[in-house]
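Pasting the structures here.
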Structure I
Amino acid sequence: MLVTLVDVGVVLGGRTILRDVSLAIDAGQTVALVGPSGAGKSTLLGVVAGDLRPSSGAVRTVPRADSAWIVQSTPVLTRRTALDNVALGALSAGAPRRAAEADALGAMAALGVEALADQTVHRLSGGERQRVAVARAMAAGSTLILADEPTAALDAVSRSLVVVALSMAARSGAAVVVATHDLVVADSCDRVVRIDSGLLIESAVDAGVPLHTRRAPGTRGAP
């Protein structure tokens, strides 16, 4: 498994955020974290990323250099072009510029923003910036992609492009973990993990089955 959590608990400021969470994520999987606001989804992403040390339990994850974050406020070089931003991850990892830019353009095409390659980022709309951020995570070739509400500011067409792009990253071998309230995003994932009050209460493996029809493990369907 690429990522393994065993009996993980997180306590911050005297408040229990996660408790007794066990989760295993393999390469090539897409995993949706769903649940109400404040349930612990973003905290769990931080633990999976290795950015947040748990108060209890054990975590095995990839080195930080092998992971990429997509968040609503993903920082970008606003005075540089969209292409410069998307190529940044690969360049930082030591890729030759020509190869990094070729990969960046491919990722931008998948997100429908290749025509914006030469535009400076500060001229882009919020939705365009978000798609540039997703393209950057794809182009970096990371083994683990973590996304916190990646479609929150997007219209239906842009949301569909992001869903397809994340699926493409998984088919290339990356593990993709998405915290989301968007049922379209969750329905596209191989697995759905439900979190409530810091507890992992369901993990379903039903790719392509609408979220509202998925059953908790161990339950039986109607006869």
Structure II
Amino acid sequence: MKQFARRGSPYDLSELIADGIVHGVGVVMALVGATVLVFYAAVWTSAAQIAAAAIYSAGLVLTLSISFSYNLWPPRAGRSKAIWKRLDHSSIFILIAATYTPFLQRGMGDPLIMALFVGVWVIAALGIALKVFFPGRYDRLSILLYLAMGWSGVLVARPLFPLLPLATSILIVIGGVIYSAGVLFHVWEKLRFQNAIWHGFVVAAAAVHYAAVLTCFSLAG
């Protein structure tokens, strides 16, 4: 079972299979969910909300698809594996900013909410540059940026949450907690099935945040 580890992967065959299943489920759910969300937004919401739904959906599908490709890419592929790694780590910044977009769109008239919207996308761009041009050099800083971006919404909780359905606000917090809890497994590299567990948390949190986005549109007054 350890032959994969000897060939360059830190995971054995059962771990790779488990991780592949988690990713496969996540990608399928993202594709179906994105289709439903964009269709609903196109029929029932405004042009601005359609754009927000499209940005979120694209970020979700892109991130999970890249993660799926990177984690199942042959470890001995050399340079191509390294490129997928940069894309994988960069796409996390895109997912965080894209997930914020439908919620912040509801309060664009508020200067503080608008500032956060611009801020998360600027930080996402900086984070992507960090991963692309300095791969492997600032990994701890990147994790801190992920968490800081993810919880930066507390800065606008007071003006934003009254604009959102209660269910949406609750789901946003629950998803954030799941993501944050999953980071513990992301850094616990000696744990068997660590990668599959971490990605399981990612898929679960993404599903909760998808529900938050859907309720943001469907339950809005």
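Read-outs: derived from the displayed coordinates by stated rules, not from any lab. It should be emphasised that the depicted structure is a prediction, and the values quoted were computed from it without experimental measurement. Cβ atoms are built from the backbone, for glycine too; each structure is taken alone.
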**Request:** State the single structure among I, II that was used to calculate mean count of other Cβ atoms within 10 Å over residues 50-57, giving 15.2.
**Result:** I
**Prompt:** Who wins on FRET efficiency 1/(1 + (r/R0)^6) of positions 58 and 154 (r between Cβ atoms, R0 = 30 Å, to 0.05) among I, II, i.e. which is largest?
**Reply:** II
**Message:** Ranked on percent of Cα pairs over 21 Å apart, for residues 42-161 alone, which label among I, II comes first with the largest value?
**Reply:** II
**Prompt:** For which of the structures I, II does the calculation of mean count of other Cβ atoms within 10 Å over residues 90-97 return 23.5?
**Reply:** II
**Request:** Supply the structure label, taken from I, II, corresponding to relative contact order in percent (Cα under 8 Å, 6 or more apart) with the calculated value 23.
**Result:** II
**Prompt:** A value of 27.9 was derived for mean count of other Cβ atoms within 10 Å over residues 130-137; which structure in I, II was it taken from?
**Reply:** I
**Source structure (of I, II) for volume of the Cα convex hull per residue in Å³, computed value 111** = II
**Request:** Identify the structure, out of I, II, from whose coordinates helix-only ellipticity at 222 nm (-39500 (n - 2.57) for each DSSP H run of 4 or more, over all residues; to 500) was calculated to give -27500.
**Result:** II
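Assign the value 3.6, calculated as distance in nm of label points 7 Å out along Cα→Cβ at positions 82 and 178, to the correct structure from I, II. Provide the component values of the computation, followed by the final result.
Working: I: 2.0; II: 3.6.
Working through the options, I get structure II.
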